[in-house]
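A.B. asks: Below are structures written as structure tokens.
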Structure P
Amino acid sequence: MKVLFIGGTGIISSACARQALELDVELSALVRGRSSERPLPAAVEVLHADIRDGASVDAALGDRTFDVVVDYVAFTPEHVRADLERFAGRVGQYIFISSASAYRKPLASLPIVEATPLANPYWQYSRDKIACEELLMAAWRDEGVPVTIVRPSHTYDRVSLPTLAGYTDIDRMRRGDPVVVHGDGTSLWVLTHHVDFARAFVGLLGNPKAIGECFHITSDQLLTWNEIYATLARAAGCEAHLVHVASEAIARAVPKWGPGLLGDKAHSLMFDNTKIKRIVPGWAASIPFSAGAREIIDFYDAEASRRRVDAEADAAMDALVAIAEGS
């Protein structure tokens, strides 16, 4: 099976590349450059091109055909239209990586299933993913384009911290300084290790039962945000001193955190993974966040250069703590 990944060094795509090779596929990856944090395996054919530069992509791909094309870096309808034109008649299955943040917020009911309505008034990223999905499903219905849509939720690896300020939060906890958690910290959240995601995802490659279908792939482990911070603190050998601040107040104080917070993280999530488990028999997410947290801390502790504190985020945390404590 000849498979092309557009992207290959991201959180999700890097694990999927390694997992796909275990299926003995012929894997090519179209990437702009190299990654020291998530290098591609030697067995992957690396094609260097910028997916937004049509001429460089055409030069890299020529007239090659593929059984499966997976685009990990399509974010807008324009990106998807370019793929549809480029790969028309040249691909047996086109897989679009969408986002579980596309599900309607606030949620009317839990657990989330693939038929849960899509709408996100807070986050343009999510609205763009929804528009991409609509375009692709129309292409499937009207023209028979062999489309599969996958909606990851919060998927992480050893490089990616799930907290508001990333490594700065770990540094603050180790210093004994408080960290800010949105709301009262008791809303439910789902964190999925990228290896768990990849083990399910590769079951969709070339799978005729996946054509014309949408799937989310997530862990079944439910965590509160208080538990997430506490788990990271334990892995870092310290305690978490949490200060709770309303999500709206955080969004006002640090606008760049607002869309992802109000449009996703501020809401309790719970997913029904029956559909992906039915099409990939025997799969279940098996890596608890306690193990993932240790991987994250070990990664950052391995090299001092990785332990960078974001001065702007650090100051924002101090300001939010001061507001919450009335000082």
Structure Q
Amino acid sequence: MKGKLNWQTAIVTATTDAAPGVRVIDFAVEASDAAFSFSPGSHSTFEIPLGGKSAQRSYSCLPSPPGTIRVGVKRHALSRGGSAFMWSLAPGAKVRLSLPENRFELSWRAPSYLLVAGGIGITPLYGMALALARRKMPVRLAYAVAKRSEAAFAEELGAALGDACALYAADEGNRLDLGAEIDRLPPDGELYVCGPVRMLNEAKALWASSGRPTSKLRFEVFGAMEDPADRPFTVRLSGDSRVIEVRPGQTMLDALTNAGVDMIWDCLRGECGLCAVDVVELDGAIDHRDVFFSSEQKAENRSLCTCVSRLTSGSATIDTGFRPGSR
């Protein structure tokens, strides 16, 4: 189960490519009272047809006029199906989506800001950077990409931020030094990070070692990608005779819910920890892909986030915490 979303029907009005592999899709919400607006860092959840069933995927919202939603979607060759569906949309197509909600919101109280983006992680930070620049607030954007050609929105960001927009392109031998970026941020500044799990874990470790308050670090991760080396594994429920198989490309959470197991979940990105289960027995190894648990907790292998983490092989017995009649 997930927190109640405000589901709406929307129609695709335009699609453009912001960079090779990054598509911007515009939606007009059909509701008569759709004069809504949203703050930078918001995201919308989309219903995605996947394997004959309906799944949900969330995408960050780009700045757009009231009553509309604009998202930027990277086409991932190893995706779990969400980006392939989004890329198939053409003007006139109808979708079900939620009105934007924000769990990655600017505080607007810091004297300075550092925004760090890795690849498609630029999407929630794009609106933040433009909003901070319009208010003439001290902001620096460190934007890391594999290739300069893949840097979506680089021209607009450079125009708005000037020298405060630092683009790090690995194909030019120019790599992001996250520690150096944190060091140059004033002591009372805030850091906002969006990127792959590895970047977020590095940011958390560097931030902690700097002695800065954890309240001034905010982050968002995009959904864990399917790894071509992923293998099937099985899950047993404590006190239940069922054995549930998790296929390559399928999350443990999807396998459990498809089997009728009562689960609580929300972010689907390994951030909130609501879908975490206790590991009672383990015959194999856990591939922790979340940013919710600490490295010490991951090493203990006592819990895992079912929305992104999985076993490399073998089986596990888990306890979801649900007890019949406990509602």
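Read the figures in this text as sums done on the coordinates, not as results from a lab. This structure is a prediction, so every number in the text was calculated from the model and none was measured. Cβ atoms are built from the backbone, for glycine too; each structure is taken alone.
A.B. asks: If helix-only ellipticity at 222 nm (-39500 (n - 2.57) for each DSSP H run of 4 or more, over all residues; to 500) comes out at -5000 when worked out from the coordinates, which of P, Q was used?
C.D. replies: Details: P: -11000; Q: -5000.
Going label by label, the one that fits is Q.
A.B. asks: Additional query: Please compute FRET efficiency 1/(1 + (r/R0)^6) of positions 21 and 277 (r between Cβ atoms, R0 = 41 Å, to 0.05) for structures P, Q and give me the label with the greatest value.
C.D. replies: Details: P: 0.95; Q: 0.75.
The maximum falls on structure P.
A.B. asks: Please state which of the structures P, Q yields 1.02 when Rg/Rh (Cα atoms, Kirkwood Rh), for residues 117-284 alone is computed from it. Provide the component values of the computation, followed by the final result.
C.D. replies: Values: P: 1.02; Q: 1.07.
Computing Rg/Rh (Cα atoms, Kirkwood Rh), for residues 117-284 alone on every structure in P, Q gives 1.02 only for P.
A.B. asks: Using the calculated result 14 for relative contact order in percent (Cα under 8 Å, 6 or more apart), pick out the matching structure from P, Q.
C.D. replies: Details: P: 18; Q: 14.
Source structure for this number: Q.
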